[in-house]
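Next up: the structures, one after another.
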Structure 1
Amino acid sequence: MDYQKVDGRLAMEYDAAPTDASKRFAVFVRTRTPLSEEALRELEQMKVSRPKPTDSVLTMELSTLEVSALSDRSWVISIRSSHQLRPLEE
């Protein structure tokens, strides 16, 4: 896994997760554009609905194995953890 492409929060969650791929991470994936046909096929396999060559930021839910594999792709710039926002208390 290329830790330089992964934000600190995601790296800590990744390291603490079981290696059996049962843990899923909600992430933002920033990509180089235009995406190649190979990259588009790989994104479709990861359940991205109709990726386009011009997509530069994607939201995804990935397993530990997918985070590791995607971080090693040359067309991926960064992978950031997406945490659920909650309303501010009044």
Structure 2
Amino acid sequence: MNKDLLPRVSIEISASLEHELTGKKDAAYIKQQLKIIQKENPVLHFWIKSFSKKTKDKKGAAFCGIMVFKLLRIQAECDRMETEIKLI
């Protein structure tokens, strides 16, 4: 099994996303992001919604799922760009 199946998130991606997400834990943002995830990955969308409903902090749990999805997605895009245009 390939241990590098998921991208390893760099500190630069993490810091960039942290800045983007500051103050965005409101219901409208979460709903918008869940719609995006639903289109891209319906099973992950289902899992995030189902899990968040079982917690005391529904918005917080959904936000964590969204954040992990975004971190992995952005890092995968950066890795693909580096490979395609041979930056490294």
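Among candidates 1, 2, the computation of distance in nm of label points 7 Å out along Cα→Cβ at positions 22 and 78 that gave 1.8 used structure 2.
Suppose you compute Cα extents along the principal axes in Å for every structure in 1, 2: which one lands on 44, 32, 21? Clearly, the read-out refers to 2. 1, 2: which one has P(r) over Cα pairs in 10 Å bins from 0, in percent, for residues 6-53 alone, as calculated, at 22, 41, 33, 5? Of the options listed, only 1 reproduces it. Given a value of -8000 for helix-only ellipticity at 222 nm (-39500 (n - 2.57) for each DSSP H run of 4 or more, over all residues; to 500), calculated from one of 1, 2, which structure does it belong to? The structure behind it is 1. Using relative contact order in percent (Cα under 8 Å, 6 or more apart) as the calculated read-out, with 46 as its value, let me know the right label among 1, 2. Structure of origin is 1. Computing distance in nm of label points 7 Å out along Cα→Cβ at positions 14 and 46 across structures 1, 2 gives 3.2 for structure 2.
Every number here is computed from the coordinates shown, using simple stated rules; none is lab data. Since the structure is predicted, the reported quantities are computational estimates derived from the model, not experimental observations. Cβ atoms are built from the backbone, for glycine too; each structure is taken alone.
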